[in-house]
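Down below are the structures I want you to see.
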Structure 1
Amino acid sequence: MPKTSNVFARVEPELKEQSESILSQLGIPMSNAITLFLRQIVLSRGLPFEVKLPEQKPTAFGSLSDEDFNAEMDKGFADIAAGRMRPAADVFADLKRDYYV
């Protein structure tokens, strides 16, 4: 079937660039990726992936009681004592690599 319909969408420029970079490495033009996505919606009769809220929200400092705060701090100190830690620079480098933060 010939392609005779257009889809226009506004997206963040950085998201578009990152997506195009990945798709280029895969050898897939953006228009083909969008077509694949739309076909998967039709085949699965919905979004082709699960959409839900995270099971656990990050803990907000202000929402902790003194007892809960101290328990969280104790967990952190126990991790340090057991050697379960990484330099912050390594963590941020991983985030940047994995999530383009």
Structure 2
Amino acid sequence: MKKASVSEAKNSLSALLDKVKAGASIVIQDRGRPVARLEPIASTGSGGDRLEQLIRDGVVRPARGSISRKLLSSEPPSVRGDVSALEALLEERREGR
């Protein structure tokens, strides 16, 4: 377990948090006495935790609004068997759907 002084934690918090994200635990000391511990948050294994982890990592951003009713009520695009998904996407964009 790594130990860091308060001043080190203050001056290099981002680097310490990178180590915590990688799985390390860090004890913060004030004048040689432990006062806090930085450690990774344990996952409970539910699917929501994966999304929360992606948000914390900056990979995705949470939605800022609600889903459009038009989007929810629209029919999914139909694809002919002889057309690739890419061709269907390009055709859909040309048609403005």
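Quick check: 12.9 is what I get for mean count of other Cβ atoms within 10 Å over residues 1-8, calculated from one of 1, 2. Which structure matches? Label of the originating structure: 2.
Computed over structures 1, 2, distance in nm of label points 7 Å out along Cα→Cβ at positions 9 and 73 reaches its largest value in 2. Among candidates 1, 2, the computation of helix-only ellipticity at 222 nm (-39500 (n - 2.57) for each DSSP H run of 4 or more, over all residues; to 500) that gave -11500 used structure 2.
Every number here is computed from the coordinates shown, using simple stated rules; none is lab data. Being a predicted model, the structure only gives us computed values, none of them experimental. Cβ atoms are built from the backbone, for glycine too; each structure is taken alone.
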